Structure 1
């Protein structure tokens, strides 16, 4: 879809630059952009959302800005990123996180919301992404307080920053994953859309403790069908995909590639992906070709993996997502009519600009929008 907002001149909507500068000054501090128009909020929506989490540093300069609609700034505030994103017609939104026990009191909730709105105005942001991944029982006061928080913060942002966007991060399935028993339908109704974190799907393993894919294809799609079966509109769901994998040290690695793991409990489950550690895709690409197996493909989970031996002689198995596995999920997102796609996180690729790195990086970005 053609951009709704392009060059800085289009942001002005015919307003004199002096007036824009005065408007910027009234909403926050001095506009950090070379053109005052770039401090105006982004308005409108795109046909397909591409939602990028950024955790800091300057790798955003190498992102594929022809696709990006929203950047969730989870790193230190970077005014250069804000100005550049706005020049491309892309939103930049705050991270919103608060202990749920603190927002059970309506007064505390109102005060927290006011601080977020004030910060967004001062930094010329376009909204907020609420990332609350805490345990909640569906009969608890926190259950109702969280839904109220989302509704109230959406109303406040839409009122105070016209055109702003409020989103909420949810687990890959609504089935009380990691004991996050939220009012998913109420939250979806209350905000602009949900970002579904279709990764870390082995955070709770109730069967045998073996290494598995971070985001198995069939399990991932079942999660979306579960959300949709709750009567949540597919246009309220953005698919999150992982740009990282998990490195597991095997207790035993069988000839048919079964990597046995120690029991590492998590929120009631006997096993979890905490038996391994996260590895960014850029690091994986540097390691896979020198591994003892090379890249392998698991057809049942539709995910790649490889194996290597460390300096102490221990076998490891690494599961990850690549352009092939991501493209399969992106095709589903488009056919099922989801709002869009995004990733955790945009910084995970190798942006060193070497020929191999450039090819790998471009392939990952293309996988978000398969032809």
Structure 2
């Protein structure tokens, strides 16, 4: 199911703490960074915090700039983004400013938590999610029922940890402050547990007064049928590569990326790449890998179009090339139509050989864009 783009946002001390243990909130950044956060809030559909953050910090989570609020309204959006919190127990202070400032609010909770929150008179759209909080189900509800395309998560550490560990965070915006807390009782940005392997990809660094903003994207693919944020990033790149293809009236424009299980990009390619007028994207990408590379057996191939099962230009279709390379996981955006080959079913060929094939239809429009002259 489609999910919102999930952006984790936090400021931390040099030793990784979100706060100290004093009675007042530790201010880790200054006015310029607060204004940047305000700008990011104004750009998203919803802002989410955990119930513990409401109890500890009593935040309002507003867009403070009148100009930014006016721009939201002018673009047809609510003045404020939806404010969301997550609580298993539903035990929250109904008088907290979170509920009585800004625009619409939503509480994602358990069935028991929903009963408790309603009894307390919490002023929000109360959404029961069963006997426990399932983050994927919560994000699906935000996307499908509440129209949230971009979600900013502002804490606390437990929420950040769970979303990152489950591969549901699309981006991490981390501000590093020149302070040391040193108190093991203080809350940390990330807790212990099993995280996805691989290095995050650094996409931006920016000095803001005396703090530094760093933006990272996850890179490690999911396993099996579990779709992670990194899977979506890599498939988006495959769709971008499809736009580089020389136009053709007799073949699709496709992009492909081969990614190792630790998030290392092994190769990329696109249709008709270089001097080969009949090259397919997966073929072009796999040709750049070493057939003896042991990482291929755990790799994922991302292709903007389902790998072909039959082709007229060469004897080996892309589904066969993928299997011969040892790859057993493929993520694609679009099933091949019968434009050139009747009953095309590359996914069936792959699945019959034991490969996992995932189709993310939310990327179909991007994948079909370079091929509109063929599909209408």
Structure 3
């Protein structure tokens, strides 16, 4: 394990702290970063995410993805967890824990509808999940996102609350914003990663490509992750520090959501007979969310200073540390849940100290 990987939690906490300090101490940094948008997409955050995702997608063996689409247990489990269980759980938590805060509640429901298509790839890679399965599931989530996001938003914000005798919320979601999110945050790095793998293997062969090229690309995924975290916290540092109680209220249902979804997905995948690598992939794709889309939709629909936008922004600020922790949880409990599984992460070698 490299020095960067070994101390990853430290670097992430440091990046969060740096972002908060920048947002608090540098006047106008949030407005300056927020102004760098094209079509509602933050250019700095897009750059960070693209740098983060490209190396991971360059590692995928695309000629092996056909074995993923043929795994009906994997596909069915992922679809049910992502598009039935996940939104329903977030709806329930938002109403149970934020009954008196309708703007925050609506923002969290929108977060629950935006299934992850970006950062989940790096969590899956760190936990030694199945890369090919992650690429396929993320691609499927992106298609469902375009098709189902608006319909699910209508159902969870208007239809279901009406059935339950609860207040409803009117909202119209831009299909263009959803398509743009998918194209930018998945399409660009996916095409770049695929072409890098294709051309690299043609020139060097698979073994040389994976031994010479991938080790050079690998660290850039974590560089991109840390850069993105600094930007996210800098953008909202002032708001977070100015209203810490609001952040705590929003954070509680998010924390419960991430932990419950991850545990439920991991156990459900194991119950239907999947190995460690695929179960871990399903767990991370089910528990992560597309915060870029959630924030864009909240801002476009309710305004940049709305409670819905703040709830969407707090989402990744809670998701990042929690899912990093779940990477280590997955690796720790993997041997107990999947004893003898050949896809388990390798056990780190222990250094012995000579007493001679």
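Every read-out reported here was derived from the displayed coordinates using simple, explicitly stated rules and does not represent laboratory data. Note that the structure is predicted; figures quoted are calculated from it, not measured. Cβ atoms are built from the backbone, for glycine too; each structure is taken alone.
Of structures 1, 2, 3, which gives -23000 when helix-only ellipticity at 222 nm (-39500 (n - 2.57) for each DSSP H run of 4 or more, over all residues; to 500) is computed from the coordinates?
3
If distance in nm of label points 7 Å out along Cα→Cβ at positions 166 and 294 is computed to be 3.4, which of 1, 2, 3 is the source?
The value was obtained from structure 2.
Among 1, 2, 3, considering only percent of Cα pairs over 38 Å apart, which has the greatest calculated value?
2
Name the one structure among 1, 2, 3 that FRET efficiency 1/(1 + (r/R0)^6) of positions 126 and 334 (r between Cβ atoms, R0 = 30 Å, to 0.05) of 1.00 was derived from.
Of the structures listed, the value fits 3.
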